[in-house]
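S.K.: Before anything else, here is the set of structures, which you'll find just below.
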Structure 1
Amino acid sequence: MKRGPQEAQDSTRWINRRTFVMGGVQLGIIGALGWRMQSMQVDQAAQYRLLAEENRINVRLIAPSRGLIFDRDGRPLATNEQNYRIVIVREDAGDIGEVLARLTQLVDLREEDLTRAIEEMERRSPFVPVTIADRLSWEDVAQVAVNAPALPGVTAEVGLSRGYPMGPDLAHVVGYVGPVSDFDLTRGYLSEDEDPLLQIPKFPVGKTGIEAKMEQTLRGSAGTKRIEVNAVGRVMRELDRLPGDAGADLQLSIDTQLQNFVQARLAGESASAVVLDCETGDIRAIASSPSFDPNLFTRGISVKDWTDLNENKYRPLAAKAVQGIYPPGSTFKMITALAALEAGVVGPEETVYCPGHMTVSGTRFHCWKRGGHGNMNFHESLKQSCDVYYYDISQRVGIDRISEMAKRFGIGVKHDLPLSAVATGIAPNREWKRLTRDESWRIGDTINASIGQGYVLSSPLQLAVMTARLATGRSVTPRLVRTVDGIAQPSGAGKQMELNQNILNRIRRSMYDVCNHRRGTAYRSRIVAEGLEMAGKTGTSQVRRITVEERARGVTRNEDLPWERRDHALYVDYAPYDNPRYAVAVIVEHGGGGSRAAAPIGRDITLQALYEGEPPLEAYPAGVHEEIKEMRARLNLRNFDDVSGSDKA
């Protein structure tokens, strides 16, 4: 049917309107798409680029080189050794069981290593690399590298592991590293440390000694590397690397050759010794015997080795020189005398009669010499180590003054050293007993303390500090770290102490006669080399109570007692007498008398330090030359020409 003009005009107008609407809708859609494309490609380009890169690029931490540790002459004490290891990343590996099964066909792996690795992967984030095995051979690493396509997520790496060239000689000083543990992170000394390196399984951290106490200084800071991976997580290439900062190097005050001699001289004993430089406070040697090889711990100690160390009654794992606290015995008598003489309650020439005992409040306190010493002034009392003299003067001066003097000389004070469990010791007074035992101080406590028994406890380090301060009159402070990355650390020389020099000189002269007068308790262990004579003091501290019945029938000799019930033997000295260079303290656990067991060791160590090597026989009394030859023949000394270490990688 033929449409009229009006109808045709209306139809055309409707079609044009529909075309306009459809075109507008299309333009709107195209505009919206264009805006979205512009937003994604321009405005949000950085965000999407980052998402894309995260899908194909992994960022991993690079462990820094741990700082090295050297002795005072530059000999390496802790080194970094090249170490091949295999790591796995769980999110890249897919089927862990299948991948590990393939790996065990290529490399001989222990079942416990595989179990541990699986447990670590379950506990850690999926992107954290977990070490499966380390200290592998180059052949093992090559096998893994060649078969990389069949081992997704598995990578062979070259890292660094810790080595200790001096072995047992410095185990208690340097310490050792071990894998970071949950205890370290939650309750140990690393609990406040938020370094991401600590989240890496088996990351080595210091466990004892300087390695632990200077962990953050030695650790350094992490670097990073970006690696490209394909769709299944296989590493394609390394894109870039930002190395971290290596840990700081430390130089210790230790003289390694002297340390080796001291350790060898103490062999066979449960003992310790400290050698202190009187001028600077530097610790030249600080030994505990027996010792252990710290390399056992870094390489994975066996159950047998651990049991042997842990069950040894001589306690090789204990750093006795700083952790061990003992009654100082007669080595404490200089402190009691100084307190009394400085206070003016007794004069140097005033005498006290010693019949072999003193009765106070119904209790008899005995002198070591059963028949007594007779009339004793200060000089003779120290030379012959008369106990009764100190029983008497201690009652006049009182325990509080004795305690104060002890602390001034470093006893009952925790010395600030980067070593494990440095002991404070005890310089007791009335307030101390009230606070710690809720008891009143008794006069018998003062009498026991006057000769270094009772509640008085000190470490070999503290006795060495005491001796250095007596020798110099300065507040010598022990120093173990000389430099950190070449920066010198404060000296321990100390300032002059406010003491009466006349009294101090009398103390020194009495110590000189202990070693050099025929009636001195250390006369047999004297040094006869002209100009190198030493001043010293022997000590014997009881570890058991001698009953009245035992005294009546005769005190049992140390040799007839079980080892753990024998007296401790102590000796302190400094030399040369006229120009002190070194102060020495020696303790032989359950060694018996100080003059017999500890003084000869102290003399030998002192001479070794003074001569910076083996002293001539002429430095010893003629009567002991054969004994010294036999001693030298027994010593197992290190050949220092063979000691070397690696540099930082």
Structure 2
Amino acid sequence: MTTTQPPGGRAPRYGRALLTALLTALLAATVLSPLSAAPASASTAPDLGPNVTVFDPSMPVADIQATLDAAHAAQVDDEMGTNRHAYLFKPGTYGTAEQPLQIKVGYYTEIAGLGASPTDVVINGKVEVYNRCLADGGTSNCLALVNFWRTLSNLSITINAAGQDGCRSSANFWAVSQAVSLRRLNVTGGTLSLMDYCTAGPQYASGGFIADSRLPSVTNGSQQQWLTRNSEVAGWSNGVWNQVFSGVVGAPAETGFPSPPYTTLDTTPVSREKPYLYTDARGRYTVRVPAARRDTRGVTWSDGLTPGRSVPLTDFYVAKPSDSVQDINRQLARGKNLLLTPGVYDVARSIEVKRPGTVVLGLGHATLTAARGAVPLDVADVPGVVVAGVTIDAGPDKSPVLLRVGKRHGQHHGSPDNPTTLSDVYFRVGGPHPGSTDVALEVNSDHVLIDHTWVWRADHGVEGLNDTQRWNTNLGRNGALINGDHVTATGLFVEHFQQYNTIWNGDDGTTILYQNELPYDPPTQADWMNGAVEGWAGYKVGDRVRRHRLYGGGVYVFNQNNPQIHTENGFEVPRRAGVRLHHIMTVNLSAGVIDHVVNGTGDAADTTKVGTPIYITDYPTP
């Protein structure tokens, strides 16, 4: 399918008239099966709690379909809820040509295979996300702009649309926005579309992330920004603002920027794939921890098991939301790794990760919520720690930070060959409840890899707050504060913080895809001043930094609370030959003004150019 680019942004989420006008330009009862209810062969499986369901290929397709349909019905509108679920598939084939398994994925849902390779679990059917309809009883204002918090990984999909109508049968739809990852997938037999063009026609989406996957032709469509890393694609069409490819076989060439808006790196400078749970030949549960790699392209599993180490699940403390932090820390101190089963954990004192090489793996979007102003997760200045699949929420009492890696004035130990890695780690300040923190993510250690994160100060939620109340209640000064040297971020999404959204003080840092929305809710210009400067840049590189690289970055403005507010620069960096920005832009989503793209350079993103990016190909100009 071919479609023109949408002119607007993600901001007008809930049926504003502007969204309707802009879109005219776009042409183109939970029933859960707990682990213990699996077949008898699963009786030796570990206790992963009531919110993990394991399927076996011997189970009737109709039963699996019914379980997943009920789960989707319960989660499709549960944007700010507390339910968390993981649905895991043992090696084998699910669905047939005549009776495909058609899975729809809702909020806080993880769908994953339990094979050592993605080819060990085959879904004959589809795994999809559709536009979510927000008005008139679910019949209008249908879009993908709030399709957050879901995961699909480690399996093969043989696309089979039997039983679907003509439009639905045309592709496997994955219409999502932030905090959604596709990892370790092998998709064949059709087209993968990153937008849903069937539910009320093509609509906005604001994702997203793919890694370590082999894919057919991909229709990007209305996705405003997207990062595809270390994968293989048969083809790629369309793009809106920033479409970034790093180490991707078959990626479109970087020619004619910004038309098309492609940023293509032949290899990824530093990468490590997310750990995954699998069953070995004897049915034992094991976590594969992939090794860090440098200057790579393509998937890790084409020639056998992904390089790395296998850690038996018996070496993990399998935690439940009812477990105390004291018990968790006691197990970590004994040398255990940590597996967080799905649920919401109230954390009134820090979970402390002190041992090099410790793995903290969350299933089903396990969520740590700060209580009494705690720092929910504190990682020591040690190499090789891996934190993956965890969401961290601020609580109503202000925390100094939500996730800290290394002490501010510590030794900053790190290993270039074994970097501490954060994969699919998400942050929220507000949204489901009031929240407050000085900083969401603080990285002080050297040689840290941030592999896909969404750091979000909420622009909407169920706290019962209007915009001005939200500004004064959901406090968040900075989203990401990077003080360590040699830090790499692949997929850094940071939104709505009240001063600099990202501050990068460490030297020799690299970001591959940066996406930012400035806060919607400053009440007045006086509330949005950096001394004598109007506003705070969305991306700030510290004045003492001598070397920094950014590939593909966007800062968006939507000052809905006061459309007269100005921000002087989208990006602010030291004027130094070693600091290079490649393919950056600002865009106006309908209110407010960004006066310049970077350091006084670039035209204003104002309301005369709504939805039209202001691009700079390279800064400074070569």
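S.K.: Can you say which of 1, 2 returns 50 when percent of Cα pairs over 37 Å apart is computed?
M.R.: Values: 1: 50; 2: 27.
Going label by label, the one that fits is 1.
S.K.: Quick check for you: by FRET efficiency 1/(1 + (r/R0)^6) of positions 183 and 583 (r between Cβ atoms, R0 = 35 Å, to 0.05), which of 1, 2 is greatest? It would help to have the intermediate numbers written out before the result.
M.R.: On the way: 1: 0.40; 2: 0.90.
Between 1, 2, the highest calculated value is found for 2.
S.K.: Starting from the value -2000: which structure in 1, 2 was helix-only ellipticity at 222 nm (-39500 (n - 2.57) for each DSSP H run of 4 or more, over all residues; to 500) calculated from? Before the final figure, lay out each step's value.
M.R.: Details: 1: -11000; 2: -2000.
Comparing all candidates, it corresponds to 2.
S.K.: For which of the structures 1, 2 does the calculation of FRET efficiency 1/(1 + (r/R0)^6) of positions 175 and 239 (r between Cβ atoms, R0 = 35 Å, to 0.05) return 1.00?
M.R.: Computing FRET efficiency 1/(1 + (r/R0)^6) of positions 175 and 239 (r between Cβ atoms, R0 = 35 Å, to 0.05) on every structure in 1, 2 gives 1.00 only for 2.
Where a number appears in this text, it was derived from the coordinates with a stated rule and is not lab data. Quantities reported herein were computed from a predicted structural model and do not represent experimental measurements. Cβ atoms are built from the backbone, for glycine too; each structure is taken alone.
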